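Please treat every number below as a calculation from the coordinates, not as lab data. Source: prediction; values computed, not measured. Cβ atoms are built from the backbone, for glycine too; each structure is taken alone.
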Structure 1
Amino acid sequence: MHKKAVFITGAAAGIGRAIATIFAHNDWYVGAADIDEVGLKTLQASLGKDQCFTCRLDVTSEDDWAGALERFTQSAGRLDTLVNNAGILASGNFTDIPLAKQHAIIDINVKAVMTGCYQAFPYLKEQPGACVVNLASASAIYGQPSLATYSASKFAVKGLTEALNLEWEDYGIRVLDVLPLFVQTAMVTDMDARSIQRLGVHLTADDVARKIFSAASHRHSPAKVHWTVGWMTALMYTAANLSPDFINRWVNRRISR
């Protein structure tokens, strides 16, 4: 197949669905993976079977990852971009959230990203200009009260991205992440965090998808690792990098209390 190929996790709804749609509309062959098989079916009907390959994928399963990527690359003939989008969130006081739920956040938001990168590497290194895009978050700028474990998971994704960006440069693989603030998806419905009330929800899934497509589809310097989405995130990211820790703590205390 001459079309470029992208494999996206959590693609049945929300940001993942928007990512699949923008790549397909730009003539990429899309691998859409999720545990929501009904959502995948409607996505494939929308994009067309010749444009969209779907498969059920539990991102916490190493065997599922191996099988899904093998089947997709057999169909596509290549893998140009992996988008680790699948993620979950729990909000509220740290000690009010069941520990099992917080462990699940780490399993899906961190360990699954590690597994995806690990399993995709043999395919990516064979494709010149290959790319990995990991979904991080503005909550990886400074640890967020009421989102403690989610925030920690995105810090881990950010750190993994930075490390692999350097490690895989010799293979010609760009590794980057995308950092949006709150996005208008089901994930933020009934979210119990003061920061969402303070900052609001101004980004759409399409905003994030457009940023990911731009980052993945154009030749950029490997040094461009972190991609913010929206002016507010860009401002917060820049200010945090320039300000001393006590200022960052004060700002985030004001936002979250």
Structure 2
Amino acid sequence: MVRRKSGKTMLYSRAEEFELPSRDVLDFFSEIAPCGVIGSFLEDKTNNIADHFAFKHHYITSAMDSEALCMILKAIHEKRNITVEMINRKKDRITETNVVPLRVMISVQSGRQYMMAYAPYFKRITAYRLDNIVTVKNGEIADQFDELRDKLSEMQQHMWGVATDSRSGNRMEHIEFTVQYDDEEQHIPKRLEREKRIGQLEYMGEHTCRFSADVYDASELIPWIRTFICRITDISISNKVLEKQFKEDLQAMYEMYGLKGEE
């Protein structure tokens, strides 16, 4: 539908018809792209109901946040401030915050969506979960948008996930671990190369390599590092509380299965 204003009267007319994208395009878009619910709506208008894609992870709950996400993306495109109402589920209350939205980040592991934004009140860039956002209201143009966006890009060189500060109180945390593998386990170094993100990989021999990274919050790497247990020969974390917890958890696992930590 097309609308135009004539004096104080709003006139409506039928829009030109257009050809919908192919079903495959819509099917893929509805699952992969942010605001994919739009693709799902368009799919309903097609006659072909054959599904040609199968997805290992199906993050259907993100569809509930599509309206807020659409408004956030629009504000980023227009470089605007926004006011968001956030729900605090622990305290069961809603608070209002004025921020400058800079980027939307989506976890490939959980499908959780985050808005990276600058909060003038706290004078820092931080992450806001989209499923905690109740409403979004547009504000004025953000004069410092480009400067803040560049700052976030620099910060991402030390962001494993969405954390922008350290739990230990230090500006940066260093983490490294050494992995050994056999001849028939070349998938291990290939996986490290593929998944190292902002980290560095150093080959120390034919069957040994070391991963290292300087990040804001080393705890974000722990779930990923655990997937290499039984091949890790050494690990060091500048956040010694986190390192101690990791090794104690490992020792508890050994004891649970009746093994010795040294083995």
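With distance in nm of label points 7 Å out along Cα→Cβ at positions 116 and 140 computed over the structures 1, 2, the top value is the one for 2, the highest of the group. Assign the value 18, calculated as relative contact order in percent (Cα under 8 Å, 6 or more apart), to the correct structure from 1, 2. Value 18 for relative contact order in percent (Cα under 8 Å, 6 or more apart) corresponds to 1 out of 1, 2. One of 1, 2 was used to compute distance in nm of label points 7 Å out along Cα→Cβ at positions 44 and 204, and the answer was 5.7. Which one was it? Derived from the structure labelled 2. Taking helix-only ellipticity at 222 nm (-39500 (n - 2.57) for each DSSP H run of 4 or more, over all residues; to 500) from the coordinates of each of 1, 2, which one would give -15000? Only one of 1, 2 returns -15000 for helix-only ellipticity at 222 nm (-39500 (n - 2.57) for each DSSP H run of 4 or more, over all residues; to 500), namely 1.
Using Rg and Dmax of the Cα atoms in Å, for residues 12-107 alone as the calculated read-out, with 17.2, 50 as its value, let me know the right label among 1, 2. For Rg and Dmax of the Cα atoms in Å, for residues 12-107 alone, the value 17.2, 50 is produced by structure 2. Name the one structure among 1, 2 that Cα extents along the principal axes in Å of 53, 38, 30 was derived from. It must be structure 1, since only it matches.
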